[in-house]
Structure formats: structure tokens, C-alpha cells
1. Give the label, chosen from I, II, of the structure having the highest value of mean count of other Cβ atoms within 10 Å over residues 28-35.
2. If mean count of other Cβ atoms within 10 Å over residues 20-27 comes out at 18.5 when worked out from the coordinates, which of I, II was used?
3. One of I, II was used to compute log10 I(q)/I(0) by the Debye sum over Cα atoms at q = 0.09, 0.10, 0.12, 0.13 Å⁻¹, and the answer was -0.34, -0.42, -0.61, -0.72. Which one was it?
4. One of I, II was used to compute FRET efficiency 1/(1 + (r/R0)^6) of positions 52 and 172 (r between Cβ atoms, R0 = 30 Å, to 0.05), and the answer was 0.05. Which one was it?
5. Taking mean count of other Cβ atoms within 10 Å over residues 116-123 from the coordinates of each of I, II, which one would give 15.4?
6. I have 4.0 for distance in nm of label points 7 Å out along Cα→Cβ at positions 164 and 188, calculated from one of the structures I, II. Which structure is it?
7. Identify the structure, out of I, II, from whose coordinates helix-only ellipticity at 222 nm (-39500 (n - 2.57) for each DSSP H run of 4 or more, over all residues; to 500) was calculated to give -14000.
8. Where does the value 1.0 come from, among I, II, when distance in nm of label points 7 Å out along Cα→Cβ at positions 12 and 44 is the thing being computed?
Structure I
Amino acid sequence: MGAVKLTKNDLRKQKDQLLQFERYLPTLQLKKQQLQTVIRNSIGEMEKIEERFFSMVDGLDEWVAVFAENAAFAEEKKIEKLVIPNKVVCVRENIAGVSVPVFKELTFCDIEYDVAEYPLWVDEALVRMREISACDALLKTVRKQIELLSRELRLTSQRVNLFEKVKIPEAKENIRKIEIYLGDQQTSAVVRGKIAKKKRQGAAT
């Protein structure tokens, strides 16, 4: 910021700026608190999803024996060829002033297969694989939410610090300097006026 001018106009400008800063700061502080709360809740949600995801993956251990049969299938008929994610469907929502993706569903390529060519366990395996893929997509979406919200929190915290530690103290200090200067100028003017008056009175006698 350039050197402050010690004038009444600049005093008025500094007071207006201080008023704006003090009016805007509570809004920033509220946004910061909202972001902190939302991020804390999102992290809690993410941890629950992670727990569910790893539980689902661990649940595949009981399928180890039957999955071994997959190796016997022709390459084009292996079960991973039957579960191909197509698109992660998300909507954008405004959370604490931040546009974030919210998971809706994970779609899969429509792949037809002859059930007669596969053992009975394949149908259940495909359901499990789709559930795990959808849970993974949900987890990635929540992580993206947290990333975007955390970035906004950093920016908001920087603005709060700027107002609290720089802009408001700076405006108050400038007001103090200008008021002292203008007060001194007014005092000097009064003193000069009295001296001039005495001189005029002395000259008149």
C-alpha cells in the first residue's frame, strides 16, 4: 500500500475501508467455520466408505478357490471382461460456497454373455465386482470433494488472516496517524491565530 495522505479525504477513505473490512471479516470467518465442519464430516464419511471398500475386497478371500477357475476360461471370456465400468455419474452441488461433485452411480458397459458357458458362481461374482467398483468410484469422488473443500479452506483462511492481521490493523493505524496529524494541525492553527490576534492588539495600542 502506498504512503497514506494526511488529509481529511484520506481519513474518510480509511474509515470507509475499515468499515468494509470489519463488515466482511465475520462473513469470511463464518465460511471458514462452515468449511472446517463440512471437511470434518466428509473425512468421517470417507473413512466409513474406505472401511466398507476394504471389507468388500477382503470378502473376496472366500472366492479365491472359485476365482482360480477363471484362469481356465478363454481370454475373451474371463470374468473381468464382463465387468467394464463405463461412466461415473455425478452432479454438481454447492457445499459451503464450493461447487463439488456428488456421486450418483457408476454405469457399466452392457455386455451380454451366455450363462450356459459359465459356472453358477459367476453371476454372484459379477455383482460383487460391480459393487466394489461402484464403492471405489464413490470413494474417489468423496476424496475429490475433500480436495476442493480443503483448497477453498486454505484460500479463505488466507483472506481471514489478511483482514485480521494486515488490512484492519493497517487501516486503524492510518486513521490514528491522520487524526494525530490533523489534530496537531488544528492546534497549530489555533495557536497561530492567537499569536496573530495578540500582534494585532499590540499594534492597535
Structure II
Amino acid sequence: MKYKCLVFDHDDTVVNSTATIHHPSFQAFLDVYLPGRVCTLEDYFIKNFDPGFLPMCREEYGMDDELLDVEWRFWREYVKDHIPAAYPGIREIMARQKAEGGLVCVVSHSFDDNILRDYRANALPEPDAVFGWEQPPERRKPYTWPLEEIMRRFALRHGDLLMIDDLKPGYDMAAACGVDFAGVGWSNDLPEIESFMRRNCTNYFKTVPELAAFVR
């Protein structure tokens, strides 16, 4: 066991959700509330990578707090009936980690109930801790509080953790906290994202088996 704790992002790291759920939901919202506006899947991936979802909504689509609240409610209703599939091989990584006495935690911008539902639906091991969107803004990625809380709660050191994420906020959080980071790129093939990850991440994996071999 290379790391005592594997800290997983959720969307597009553990489950294939942007292409199948989050982007279709966002475009459906635009069709209703901002007719004529179009967000391609490629743009959605790139803007979520940097500057992030909320800045994208404000800067690209001019949403104020009221419309953002409407979008959030629209998305919450959409995801109730749409469950993403876990990437093949993820379950085996988590199961081996737990079987060897290690921890599996989640730090995500999804909500805790959606994360836990997806884990159950995909027969993934129950995570030891989940830090989702319910946290106040200063306790979400890219802020370091979730990783610091994991270390405090489980009496771990920085070198005991590996943060696994497909987006820049996860990288920023891990870098600021001094925790090892594994960038993953199996959800898309966009050069803008991959080039940043390869330049900045010591560890970058395009396939789940590559990650499995690294943490073994």
C-alpha cells in the first residue's frame, strides 16, 4: 500500500458524469432560461477545468445569484433520475485499498447524497469520509481544509495521502497542502487540459490501469 489514504474526486474521476449528466443538464437549463445560448461539451470541460463552474456561469453566461440558484435547483432535479457509471477498474482500486487496511475518502464539488448514491449504485466500497458541496465555500476545493481535516481525523501525515482528480481545483488544493497529486485524464482528450496536467503534475494517468499500477 503506497498511500494510507486515497482521496478521490468524484465526477469524471470515479464516475463518467459530465458527458452523460452534467453537461446535458446544463444545456437543458440554457434552453429554458437562456434560449439561444449553447455550451458545447468541449467548452463545458474546459471552463470547468479553469476558471471553474461558478465563474463560468457568471462570466460566460451572465448569471446572477438568483439565476444561479435556479440552475442549482434545475440540476438537482435532473440528477435525481440520472446515475453515472463508475469507470471500469475503479472499484478494484478502492477494494484493494480497503482490504489492505487503507482509507478511501472523497473531496468533490458534488453533493454528499449524490456521491454516496453513486457509490452504492456502482457497488463501490463505502468511503471513510466525504467532503462535498455541502461544506461552506472556504472548506471546498481548492481550499486545503478537506485534506487537512482528513489528516486530523485519521492521524495521517501529508505523505500518507494521494489526491486523485481530473481538474485544476484538485491540483491547486493538493499543491497548496503539500499532498501528492495524481492527475487523471480518462474523461476527455482535450489538449488544453492534458497539457496543463502534464506540465504541472508529477503523476498523470490517461487510463485507470495506469493509476492502479501506480498505487499498488
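1. By mean count of other Cβ atoms within 10 Å over residues 28-35, the leading structure of I, II is I.
2. Values: I: 13.0; II: 18.5.
Clearly, the read-out refers to II.
3. Working: I: -0.64, -0.70, -0.82, -0.89; II: -0.34, -0.42, -0.61, -0.72.
Working through the options, I get structure II.
4. Details: I: 0.05; II: 1.00.
Going label by label, the one that fits is I.
5. II
6. Details: I: 4.0; II: 2.1.
Derived from the structure labelled I.
7. Among I, II, the structure yielding -14000 for helix-only ellipticity at 222 nm (-39500 (n - 2.57) for each DSSP H run of 4 or more, over all residues; to 500) is II.
8. On the way: I: 5.2; II: 1.0.
Derived from the structure labelled II.
We did not get these values from a lab; they are worked out from the coordinates using the rules stated. On a predicted model such as this, the values are computed, not experimentally measured, just so you know. Cβ atoms are built from the backbone, for glycine too; each structure is taken alone.
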